[in-house]
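Chemist: The next part holds the structures, each set out as structure tokens.
What follows draws every value from the coordinates through simple rules; no lab data is involved. Since we're looking at a predicted model, the values are computed, not measured. Cβ atoms are built from the backbone, for glycine too; each structure is taken alone.
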Structure I
Amino acid sequence: MSVEMSESAGVEASKPHVGTTIWEKIGYGFGDMSSSMFWKIFSYYLPFFYSNVFGLRLADAGTLLLITKLYDAVSDPVMGMIADRTNTRWGKYRPYLLWMAIPFAIAGVLTFTTPDAGYAFKLSYAYFIYILMMTAYTAINVPYGAMLGVITPSSSEKTVFSSFRMFFAYAGSFIALAIFEPLLKFFQKTFVADIRITEHSWEYTMMVVGIICAILFVLCFLMTRERVAVPASTAKRSSISQDLKSLVGNGPWWILLSVAVGVLLFNSIRGGVAAYYFKDVIGAKAIYTCGVYLAVGEIANMIGVALAVPVSLKIGKKNTYMAALAFSIVLSTLIGFVPMTKGGIWMLMALQILVSASAGITFPLLWSMFADIADWSEDRTGSVTTGLIFSSSSMAQKFGGAFGSALILWILAAYGYDTAEGASQSLAAVGGLKAMMSWIPAAGSVIALIAMWFYPLTEKKMSAVSASLAAKRAKSCPQ
């Protein structure tokens, strides 16, 4: 499965390593800024859209989100192997940012488009389009993530790139969440004569977001380079079965996969239930303040990202990650005890800031650790499987997001949540919403904390791996 695009394939990858610039770090950040804008809207608003706007039954919507994202999770390793075998004059992974930018944006708009049709057709449409959306997401995001392994050979500099990535990701999330509801209201007021204005306003809003996302990925392509010298013949010598065997036997990969799933459960449940929580627990009009709550969380995430590098340099990536998870567990659980008073709302906002800052510390470290695992695997096996390993991080996102979104809708159905406009929710349904804002997502972080305890790739270990790899790459690609 080799994708040969040019005789000059791998030219950039074979150049001597030179120092990366601040502009390249910013350009790399633009990629996840784009992905995160879509991802957060999907995670936080898609369950609400499917149940309260598109018109799907809660159980059907939950099953839809689970099945489509599980399909997408399985497709991630396939895309990783394709990317590992791609060779162009732009590199292995970078060209996909250009090729998929527009399809990625179009698929996002179609996901929030409601056809004027019967229930069976709408359900079929939702399955087809969301699978299409997740396929486009995989085709651009897996290569983008794998680029971290070939931008620089330095483990510490990868952490810096990863921090830029996550800082811009949270900036993108903040922008998306800050403009989403104002855009919805703008289009509702502008096209008030449209009899299907509620459905169409969601579609128009996603058109604006989609254009921004496409531009950001093109900028990411233009501003970055693949700099690490990787022998072009390595991927060819390694068969798909050998790559998969190597991955299955990669202990640190399994550990970090479990961590990523737990963290994504934590984030997807907390974020996805917020619209319901503000509407039905805090008050019907509070749906318009949910965006403020979520946007404030993104700013706090950015603070956490900024703390990740200096803290991890002092106490190590693993210790920093575990401390952040412990804080997230405690603070998230406390949300369940917040009273629904004026003072309680401010307390809720304060806890959102603290929880989000703790969560923000974990993500740049997670990506940096996946890059370390890719280097450790290459040093151990001699095969370059960077794309396959990084696709596992995307796969973990899909698994965590799939189960998180599905759990929200299934739990709401189990508690008898009423999706009718203006419905008054039962005490049981309100209790379910409170649980999903507090101890249920905290359980995801508990899973991640237990798994991280066993992660073996310390700074001392990676220093030895980096030195070994540098010698092997120099021997394979003499300058």
Structure II
Amino acid sequence: MTIAGDACLTSAQPLSPCPDGEFSASVLIVDDDRDMLSMLERLIRKKFRCEVKTATSGENAWRITRDWRPDMVLTDIKMPGMDGLALLETIKKEYPATAVIMMTGHGTVESAITALKSGAFDFIQKPFDKEHLLHILQRCLERLCLLEKNRRLQNRLAEQETCPDFIGASSAIKEVSGLISRLADTDVTVLIRGESGTGKELTARALHRLSGRHPHPMVTVNCPALPEQILESELFGYARGAFSGATHDKKGLFLEANGSTILLDEIGDLPIALQTKLLRVLQEKEIMPLGQTKIIRVDVRVLASTNQDLEEKIRQGLFREDLFYRLNVVTITMPPLRNRAEDIPALAHHFLATFAGEYNRQGLVFAPDALPALVKRSWKGNVRELQNVIKRAVLLADDRPISARQLTEPGAEASAAKTIAENLQGLHYNLAKQRLVEDFSAAYLAEALQQNSGNVTAAAQASGMNRQAFQKLLHRFGLTADTFR
């Protein structure tokens, strides 16, 4: 098939740039030397499963690019008319996601450096070694594959219907989303429980946003943040002259939330005296500001959150039992992240896209080892901790995919080394050394299989071993490739 005089579409080949085979890249080769075009076309078709087109000029390449939108362009720099640099600039201006690799002759290395600054993925100098060229193409196609996977995942996240505030498809988060959907457009009091960082305030905001009260802003009260005397006046307001310094009336947060929703965050820290007054608000739907004798009716939906054991606080006399039952009409318990590990990849991609956009770092993707490493962590700080880890990685990342190492907690490596040393204490040196080598070998082999999706041949090559030696080690340490597929 010929396009624009010299564009040739080739058939797909058996090797895919993506291990799962779901993504087949499109490549445009541009060179005014037809023999070079023919050689490169055969080379790429033999190695990769790609759609390939060729062009003998920059002008023709640009026409093909507009019609075809290739994923990658491999172009010579020196060509008559529109040269490679001009083609690069034009492509990057209109289609910034297209990867461009430059081919240079002797004396044009400075131009190649200019191309890199203008957004080229890489360059290779003619005459080039075929294996080196294939290595560059492989890296580029792997990056394109990661970008495509990220795009597809983001599309799936955007299509979530039940409760778009929550990311994930685990049964635990589906249960939370279902409760929110059923309770949102009611006035029932909801107690939101869960560990710190699990998203209790996010749940409250979702309940408010999906309710008929959403035109009015939700009011949030951080109960532990203020002393008892100040918190009372903040909640219920006061009249002028109620106390020294009260030079004007203050209507308070309950009146501020009239017609809307109020969230009492960390309700377990509310002082006993204020618990009594809050109980009256819940029972009678009315408040009395400090220094005032007039009762004011309020129409406020109350949500409360806590990470504490309220039942234990009741036994200790630190929380009113009658208030607990008033608040605990319906409970939503937020699951800890360790109980919804299957949601971690989706959450990580969501935070990556969010912070990449916020800090203008578009194009960042995770390396193959990153998500498995995240799934294995305990996440004591739950979703908030994961969010902060991804944020830090985005801020510190270069243009390469974000690896598992970049997602390691500060000081974790030193802590791990200390833990290893402590675990080996008491053993004879030679025995400790043998055990450490065995643990390392098993972990290394498992990681090699993980990164190569259980492909033993690929894992052996990446490890610098032949397949037979690699298989022997797998048998020795009781590892099977099927576990990693």
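Chemist: One of I, II was used to compute relative contact order in percent (Cα under 8 Å, 6 or more apart), and the answer was 28. Which one was it?
Modeler: Structure of origin is I.
Chemist: helix-only ellipticity at 222 nm (-39500 (n - 2.57) for each DSSP H run of 4 or more, over all residues; to 500) computed as -14500: which structure among I, II?
Modeler: Source structure: II.
Chemist: Just checking, which of I, II has the largest value of distance in nm of label points 7 Å out along Cα→Cβ at positions 52 and 220? Show your work: numbers first, answer last.
Modeler: On the way: I: 3.0; II: 5.5.
Comparing I, II by distance in nm of label points 7 Å out along Cα→Cβ at positions 52 and 220, the maximum is at II.
Chemist: A value of 4, 21, 32, 25, 13, 5, 1, 0 was computed for P(r) over Cα pairs in 10 Å bins from 0, in percent; which of I, II is the source structure? Walk me through the numbers before you get to the answer.
Modeler: On the way: I: 4, 21, 32, 25, 13, 5, 1, 0; II: 4, 15, 19, 18, 16, 13, 9, 6, 2, 0.
Label of the originating structure: I.
Chemist: OK, next. Can you tell which of I, II yields 2.6 when distance in nm of label points 7 Å out along Cα→Cβ at positions 28 and 44 is derived from it?
Modeler: So the calculation was done on I.
Chemist: Ok, one more. From which structure (I, II) was FRET efficiency 1/(1 + (r/R0)^6) of positions 84 and 332 (r between Cβ atoms, R0 = 35 Å, to 0.05) calculated, if the value obtained is 0.05?
Modeler: Only one of I, II returns 0.05 for FRET efficiency 1/(1 + (r/R0)^6) of positions 84 and 332 (r between Cβ atoms, R0 = 35 Å, to 0.05), namely II.
Chemist: Next question, about the same structure. When FRET efficiency 1/(1 + (r/R0)^6) of positions 388 and 468 (r between Cβ atoms, R0 = 35 Å, to 0.05) is calculated, the result is 0.20; to which of the structures I, II does this value belong?
Modeler: It traces back to II.
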